[in-house]
Structure 1
Amino acid sequence: MEYISTRGKIGKIGFIDAFMMGLADDGGLLVPSEIPALSKETLDNWRNLGYQELVLEIFAYFTNGEIPEAELKDMVAASYSSFRDPEVTPVRKITNELYLLELFHGPTFAFKDIALQFMGQFYSYVAKKQHKKIHILGATSGDTGASAIQGVRGKEGIKICILHPNGKVSKVQELQMTTVEDDNVLNLSVEGNFDDCQRMIKELFADLDYKSSNHLAAINSINFVRILAQTVYYFYSYFQAAKQHEGELGAVNFSVPTGNFGDIFAGYLAKRMGLPVNKLILATNENNILEKFIHDGVYMPGEFKATYSPSMDIQVASNFERYLYYVLDENSELVASLMEQFKTEGEIVIPHEKLEQVQADFASHGVDGQECLDTISEYQAKFNYLLDPHSACGVAATEKCSGEGEVTISLATAHPAKFDEAIKLCGIDQSFPEEIAALFDKPQRQTLIDGKLSEVVRELDKFYNAQ
């Protein structure tokens, strides 16, 4: 397996090089040169594998043997040893048509832990093997930052800086990032929104001299390894739902709360590999640029809105380009042209015949604030199951987009304790897990800056030059 850029100017590179490059040096995103096609026999052989075993099987198609098997196995074991459920991503049956894939049993109670605990191990492995300094740089709308920091805090040879929008993440999300005391961690609280943070990160990675001289590495979902790690739980959840389902389980829908298109692109990759997927339901909130694209074929940011599901408060979805590459028949020249047009004109419109393909791949629903809160209240009352607001968006989209008799696995992406502000509005009192309750008594460390790239660079220079 080799990796190429969606914009066509990066030659075929290996797995570790793709991991370390993060954002492609031509400004595009790295994708595998071909998507493996899995046979029914292979899927049948995987049905009873444990989560860690399944990770190894799927990764084997993508790593080219660049990591010795025993060392990869050790990394995978270490990545998921801190998860609170032995299944890592257990599946809860709500009805025979609805299953919840719980992705919040990792150390920071959010789905980002699935990929980022592994990526932390992987960066540590590369730093030691190649005797490299690695400076991880990322932006977060809430969950990525805490998961990434948890994955590399205190690790030798690695420093991590995370930008988050000041006042636009939940209090627990903020505390999970800013109460970490390790000296290899820097939190920059940026006046602006997530798109401002993400734009500055992309600008720094696009400056190849700066990227090289400062040993930058990507933790956001622009890094393909993060997508790959998330693909695993689509397969695993299908197999788990099949064991609980009354009757034979055919193709299923997956409902995915997403703002950056990364998690649902992982599902698209699983479908392309051969997992029996009917519809991928893209659940979003009032920041519904992706819903409009799926309905109308027009990709154009609107006005930013703060919502009860802040991790999806995103207008520019950084993984959209990967899907654009595939829906445009892997035409990298056309992708590069459209992305340049988006940069100058702020809009992409795809041809009508391609919109038909988009609508065959995806359904979508943008959940407004009241609908989100109503869904939380309804599922608590009806099923005694407390959804966080992002997971509630996934369930609400399931109800809107799933046909009669269709089975849907809806992704529960975070523990409700991370978003108590929304839960309280539903009149629900919840008890916090001990790890989250303890955060409120810890001192915080963060640097408040305005939304200027020059200020980010100034803080990074101080951080990278500190002993």
Structure 2
Amino acid sequence: MISPPLGIRRLSSVEPGFHTALEELLAPEERHDAEIDLAVADILSDVRRRGDAALLDCTRRFDRRDAGSVAQLEVPRNRLQQSLQSLPVAQRDALEQAATRIRSYHEKQRAHSWHYLESDGTLLGQKVTPLARVGLYVPGGKASYPSSVLMNAIPAKVAGVGELIVATPAPGGKMNDLVLAAAAICEVDRLFAIGGAQAIGALAYGTETVPRVDKIVGPGNAYVAAAKRRVFGAVGIDMVAGPSEILVICDGLTDPDWIAMDLFSQAEHDELAQAILLSPDAAFIDAVAASLERQLGTMPRASIIRASLENRGALIHVRDLDEACAIANHVAPEHLELSVEEPDRWADRIDHAGAIFLGRYTSEALGDYCAGPNHVLPTSRTARFSSPLGVYDFQKRTSLIGVSARGAATLGTIASAIAHGEGLQAHALSAGYRIGREESD
């Protein structure tokens, strides 16, 4: 059976209506389902009210697994080590090498406490402390992602998080050895074979067996995303991530097969993933389009790739690379490949992107697994104001203020004047009482 031609959009920045077409392309797909939200609300309420009993019921219902207690759903540490040792040598080495690179990169992000003394002896500073307990959700339904374990757990460990608890589903009681091996490499503290919204509820509220955490990180399906939205405030969350995105800027001198496969690499994630190419070379865009057609049939996830490219993908002809960078800043993509000569020069023009991949040999896939920087990135144009996951997401900052007697006179005068202006007399008096008291100290 011959597949129909790939119906990916072809746009040009010089055509009338281009900006309208671009906005339509970037318009977020509505993933929020009212029925999902209601179901999640019920699950969270049940977990909050009944604790372990609710977890067991949900595990039986959604993961088709019976357990006598939630304690039976906790995976012992020796099982994690067994999974690591049972892997083929090439896979084990790859995971360990990736972990080493990710750890090395993130160690450079660790913030430290600091302070300084003013001339009157007043101390001002910042105390940096790790979060006490963090929950990491790892998907385990349609696919398993050991890379997500590495990218979330390693910065938490580098930050010094006191206890890291992983929750991952085990449909039918089956667990993925790569995920367990990654957990062993990262030295997670506890791992529960619990998935879905119920796992988020258990981590957010705590049960008789699952301890309550301070922050929940990690990707998940629509139910997990809806649960994270709902528990935010009771606990911190990393982000509610949207579908994967890649935007490639190419000058037309890269092998078109490389670029086509880079677009596929994100499109294969999800029918709602977005893959866009910007190039000033019309003939190159034609070559990439031909490569997409030729290579699509060789992809195991061809139907997902086709749906993604036809629904949300685009090949866009631009005037020049300056315009390409301007459009990229407007898009604020999760992943931005600069497949051009002098990529550093063009990177200086980019203000909004989750991660920038410099040069023709830097495929986005390397960032997903082993380059070192985190692959948890802002999506849905939130790179305009958000950053990749990092060590700083697992540390908190506390201000230090130690005012000397001399400093109290200076600062008290300032604070009192402002407080009177705001009509807050107790504030003014609290600051004012200490003025001129240094002689009696």
Hey, distance in nm of label points 7 Å out along Cα→Cβ at positions 84 and 284 derived from one of 1, 2 reads 3.1; which structure? 1
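Of the structures labelled 1, 2, one was used to calculate log10 I(q)/I(0) by the Debye sum over Cα atoms at q = 0.17, 0.18, 0.24 Å⁻¹, for residues 20-123 alone, giving -0.97, -0.98, -1.18. Name it.
Of the structures listed, the value fits 2.
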Hey, semi-axes √(5λ) of the Cα gyration tensor in Å, for residues 68-339 alone derived from one of 1, 2 reads 28, 24, 19; which structure? 1
Out of 1, 2, which structure matches 75 when volume of the Cα convex hull per residue in Å³, for residues 372-427 alone is calculated? 1
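Quick one: Cα Rg over 2.2 N^0.38 Å, for residues 324-379 alone came out at 1.64 when computed from one of 1, 2, so which one is it? The partial results should precede the final answer.
On the way: 1: 1.64; 2: 1.06.
Only structure 1 yields this read-out.
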Given structures 1, 2, which gives the highest value for mean count of other Cβ atoms within 10 Å over residues 172-179? 1
Looking at structures 1, 2, which one was Rg and Dmax of the Cα atoms in Å calculated from, given that it came out as 20.6, 61? 1
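Here FRET efficiency 1/(1 + (r/R0)^6) of positions 108 and 140 (r between Cβ atoms, R0 = 35 Å, to 0.05) was calculated and came to 0.65; which of the structures 1, 2 was it taken from?
Corresponding structure: 2.
Throughout, read-outs are computed from the coordinates displayed, never taken from laboratory work. Since we're looking at a predicted model, the values are computed, not measured. Cβ atoms are built from the backbone, for glycine too; each structure is taken alone.
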